[in-house]
Structure I
Amino acid sequence: MNKDTLLNDQHYKTYMKKVHSMISRLPKHDQADIQREISSHIYESLNNYPETTVEQALENLGEPQTYLSEWVVTKKLEKAVSTFNPFRIIWGLITGIVRHGAYAFKYILFGLLYLFTFTFGFLCIAKVIAPSHTGLFIYPQGFTFGFNSDISNAHEVLGAKFIPICLFITILLYMMITVLLKMSLSKVKERLF
């Protein structure tokens with residue numbers, strides 16, 4: 001089958017309209033990539049199995065909503081992690097939790113890891129606002145790191161070094177978690193097609 005025949009097939013057009021409606025919020029180049037990838041799979045299926053009709057090839061591929069929701073979330077998160085923009089990453093994770101229930105646990109886990117990371121950043125602010133209650137406190141029976149309202153019998157050991165240490169931990173964790181998310185997304189892409 002040639003490409004013109006495929007592009008003019010009514011089943012193909014209907015299928016691609018469904019695809020377009022699901023990916024319309026993505027940037028135009030991402031939409032074009034997804035549409036090319038799907039068209040390529042359909043075309044290869046028809047060429048590899050000449051007895052297959054367009055309708056059968058589309059049936060074998062499945063309904064767009066079965067795989068596109070994950071693909072859209074993956075595209076959004078790929079864009080976010082490539083820029084290291086925390087707001088885009090968090091928004092992408094929220095979208096993944098809401099739109100793709102099968103992988104919601106993974107997205108929730110990454111969201112919690114980012115929340116844990118940003119906690120160190122908030123500790124820097126807390127050190128500026130309440131310096132005597134924020135830091136690494138040594139007690140006779142143990143220690144605490146962070147904000148503590150009860151500092152009786154405690155000795156704060158980091159002092160002004162607390163802020164750079166927390167900033168370093170925040171940046172290090174953020175970079176590590178973002179790289180892990182990026183690796184996770186590449187594995188999802190391999191699995192999708």
Structure II
Amino acid sequence: MTRLRALTRDDLVPADRQVYDAIAARRGGVPPNYHVLLHSPQAAARMAALGTYIRFESPLPARTKALALLTTARETDGDYVWTMNQPHAATAGLTADLITAIRERRALASLAPEDAAIIRFTLELLTQHRIAEATFRAVQRQLGDAGVVDLLLVIGYYASLSHAASALEILPSRLSTLSGERPSG
């Protein structure tokens with residue numbers, strides 16, 4: 001059970017229903033976490049706009065986004081974000097072994113250098129709140145300057161969603177593929 005009630009379109013005042021409609025139109029429905037974030041409709045709208053850019057418009061390769069997303073979800077203990085996005089990571093080309101390695105925080109030495117660089121960049125930012133010069137330059141060579149900024153936004157967006165979901169106790173609607181916890185209710 002979430003700490004705040006999941007809102008429906010009918011719960012919103014008419015002026016805020018456009019936010020609900022815009023999220024639903026872009027994503028084919030309103031995801032469970034946004035039903036709760038809609039308690040602050042304008043904040044939800046802005047988060048959804050950033051998410052739309054990150055998910056659908058950023059030129060970053062899908063694999064790069066998936067690596068950063070899952071690493072962020074793992075490091076923030078984001079059950080909801082991990083579980084809801086793991087299928088997309090597989091579609092983006094991450095193997096089951098690679099997804100398991102991220103979940104289990106295994107050594108990066110066995111990974112392709114390009115994948116390891118993205119994961120290292122993400123881990124350094126989330127655990128040290130800084131990125132080593134060598135790590136930064138490796139990712140900059142791989143993605144370019146705009147790619148570095150987009151990667152930082154991917155990490156920040158999914159960290160924000162993970163923290164919000166954890167604080168509001170928004171759980172995945174199915175068995176968590178991160179912690180193995182079952183949804184309550």
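Values quoted throughout were computed directly from the atomic coordinates according to the rules given, and no laboratory measurement underlies them. Computed from a prediction, not measured in an experiment: that's the story for all the values here. Cβ atoms are built from the backbone, for glycine too; each structure is taken alone.
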Candidates I, II; mean count of other Cβ atoms within 10 Å over residues 19-26 computed = 17.4; producing structure is II
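15.6 is what came out when mean count of other Cβ atoms within 10 Å over residues 11-18 was calculated for one structure; which of I, II is it? Could you put the intermediate results ahead of the total?
Working: I: 15.6; II: 12.1.
Comparing all candidates, it corresponds to I.
Thinking of I, II, which structure, once mean count of other Cβ atoms within 10 Å over residues 59-66 is computed, gives back 18.4?
On the way: I: 12.9; II: 18.4.
Structure of origin is II.
Suppose you compute Cα extents along the principal axes in Å for every structure in I, II: which one lands on 82, 29, 23?
For Cα extents along the principal axes in Å, the value 82, 29, 23 is produced by structure I.
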Highest-scoring structure on relative contact order in percent (Cα under 8 Å, 6 or more apart) (candidates I, II) is II
Calculated from one of I, II, helix-only ellipticity at 222 nm (-39500 (n - 2.57) for each DSSP H run of 4 or more, over all residues; to 500) reads -20000, and the structure in question is II
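Ranked by mean count of other Cβ atoms within 10 Å over residues 35-42, which of I, II sits at the highest value?
Working: I: 15.5; II: 18.8.
The structure with the largest value is II.
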